[in-house]
Structure 1
Amino acid sequence: MEKIASFTVNHDLLEKGMYISRTDGDIVTYDIRMKKPNGGDYLGTGAMHTFEHLFATYARNSAWKENVIYVGPMGCRTGFYLLLRDAVTAEDAIRLVQESFAFIAGFEGEIPGSRREECGNYLEHDLPGAKACAAEMVRVLEGWTPARFAYPE
């Protein structure tokens, strides 16, 4: 079988940040790297789960909601993928992620979709962990520009 594109990226060179993973027609896949790959520090399962609920909820309620295709965690627990239609400019994609992460960092209250009838693993959430990771990424993405979207070589 052919090697998929994401496995051709040298993960040893990746740092925290926001990259374009691929473009398929009018869909842009953003790689939001929140942990250094193979660095020994990964997103905790509960924090990642909570982060996903909050990130998806915010993005799908934002000004760009009609162009949000998917928000989901990476299996390696180092970040998230965000798939957007290309109607969202690169600058707006950054703004959406920055706003989403600021929302998560300051979130208080009941986690959206975290009740038993709404979630397949409703007991495994970690709001303080999600907030801490979001706050760190707010700092990482401060001043981020589309010029930094390319993977390091």
Structure 2
Amino acid sequence: MKVILTENIPDLGEIGQVINVAPGYARNYLLPKGIVLEATGKNVRELEHRKRVLAQKREKVRKEMMSLAEKLNQVSIVMRRKVAEEDKLYGSVSASDIAAALAEKGFDIQRKDLLLEQPIKQIGEFTVPVRVHAQIAANIRLVVQKEE
């Protein structure tokens, strides 16, 4: 019996796949639990329509995120901090500090999206990677200067 999966099922398949299962398994287990739909012409057409709509939405979001990434690539942040000997900072510049600076510039970037391996503890120019979307990243230029 051909069915359309409405959930991910280990060893069977993923959402939206049309698979062939034993009629008893489909009739007695999968259909009553709502895990699958019978693969009728109407259900298959509806599935294809949903896939097209989802693909359009994903493409729209991807384009928006690409434009945001391009804008973020142009951003440069200058932070001034107190400095000890050998150009080492008192404290550090953390992801929270960078997120706050980005918020001042009008970008709503969460602290967790800043891919900073460890806080910055010295003066200099750094490139901070930012995760904009699942597979889209941007780089922000961060300059840490000595506070006068």
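State the single structure among 1, 2 that was used to calculate relative contact order in percent (Cα under 8 Å, 6 or more apart), giving 20.
On the way: 1: 29; 2: 20.
Of the options listed, only 2 reproduces it.
A value of 6.5 was derived for distance in nm of label points 7 Å out along Cα→Cβ at positions 26 and 122; which structure in 1, 2 was it taken from?
Details: 1: 3.7; 2: 6.5.
Only one of 1, 2 returns 6.5 for distance in nm of label points 7 Å out along Cα→Cβ at positions 26 and 122, namely 2.
Identify the structure, out of 1, 2, from whose coordinates log10 I(q)/I(0) by the Debye sum over Cα atoms at q = 0.16, 0.19 Å⁻¹ was calculated to give -0.85, -1.04. Numbers along the way, then the final one.
On the way: 1: -0.88, -1.23; 2: -0.85, -1.04.
Attributed to the structure labelled 2.
Comparing structures 1, 2 by FRET efficiency 1/(1 + (r/R0)^6) of positions 58 and 106 (r between Cβ atoms, R0 = 25 Å, to 0.05), which one has the largest value?
Details: 1: 1.00; 2: 0.45.
Largest value of FRET efficiency 1/(1 + (r/R0)^6) of positions 58 and 106 (r between Cβ atoms, R0 = 25 Å, to 0.05): 1.
Rank structures 1, 2 by distance in nm of label points 7 Å out along Cα→Cβ at positions 18 and 74 and report only the one at the top, that is, the highest. Mind showing how you got there, number by number?
Working: 1: 1.6; 2: 4.7.
Greatest value across 1, 2: structure 2.
Work out the source of 11.5 here, i.e. which of 1, 2 gives that when mean count of other Cβ atoms within 10 Å over residues 10-17 is computed. Show your work: numbers first, answer last.
On the way: 1: 14.0; 2: 11.5.
Label of the originating structure: 2.
With FRET efficiency 1/(1 + (r/R0)^6) of positions 66 and 138 (r between Cβ atoms, R0 = 25 Å, to 0.05) computed per structure, which member of 1, 2 shows the largest figure? Walk me through the intermediate numbers first.
Details: 1: 0.50; 2: 1.00.
With respect to FRET efficiency 1/(1 + (r/R0)^6) of positions 66 and 138 (r between Cβ atoms, R0 = 25 Å, to 0.05), the highest-scoring structure among 1, 2 is 2.
Read-outs: derived from the displayed coordinates by stated rules, not from any lab. Note that the structure is a prediction, hence the values are computed from the model and not measured. Cβ atoms are built from the backbone, for glycine too; each structure is taken alone.
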